[in-house]
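The next part holds the structures, each set out as structure tokens.
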Structure I
Amino acid sequence: MAEAADADAVAVSEPLDLVRLSLDEIVFVKLRGDRELQGRLHAYDSHCNLVLGDVEETIYVVEEDDEEEETVKTLKKQSEMLFVRGDSVVLISPQAAS
């Protein structure tokens, strides 16, 4: 049991090691501008540029009506493959177990 804990400690010595462990797995990516992505992580680099496959993009749009009440609409898009520039990435997380 202690050997498994030691192996995990060695495997994660830098922040991007957590991203490396998610290669070829489904990840959740939060972006600037009220956008979220969920897809399979194919590649990344030290700038957090990402290549995702089978991506579902969720965009949150806040609309104000005549009475100044805000409503949030969600738009969903599907993409087969997507390149994400690292300077827009806020969070990269493994998919939550369901």
Structure II
Amino acid sequence: MEIITSLVAEKPVVIFSKSTCCLSHSMTSLIRSFGANLTVHELDEMANGQQIESALLQMGCQPSVPAVFIGKRLIGGSKKIMSLHLSNELIPLLKNAGAIWI
């Protein structure tokens, strides 16, 4: 889990994804649509991607991707992000993390 902590430490929004995952792509597109500054780590393109995926599963990410971190905190997967969006809680969360400024 140290590796995840270091990867999310200096970025307002981090998404762990797989390049073939349509839900990961959708969450990335949604968050980018607000003009958010985000970083995407494609686990299937990283040398240590399987190790990171195992750590995400240990943290409770089921399935392992997409795993969205906002403000250094694990928010959850696509269901949680969509729930926050539909309840108008996603934008304030992004603002508080410094990912967007409007």
Relative contact order in percent (Cα under 8 Å, 6 or more apart), calculated, reads 32; among I, II the input was structure II
If we compute mean count of other Cβ atoms within 10 Å over residues 58-65 for structures I, II, which one ends up with the highest value? II
As an exercise: helix-only ellipticity at 222 nm (-39500 (n - 2.57) for each DSSP H run of 4 or more, over all residues; to 500), calculated from one structure in I, II, equals -4500. Which structure is it? I
Between I, II, which one scores greatest on Cα Rg over 2.2 N^0.38 Å? I
Computed 0.35 for FRET efficiency 1/(1 + (r/R0)^6) of positions 66 and 90 (r between Cβ atoms, R0 = 30 Å, to 0.05) - originating structure among I, II: I
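None of the figures in this text is laboratory data; all of them are computed from the coordinates on show. This is a predicted model, so every value here is computed, not measured. Cβ atoms are built from the backbone, for glycine too; each structure is taken alone.
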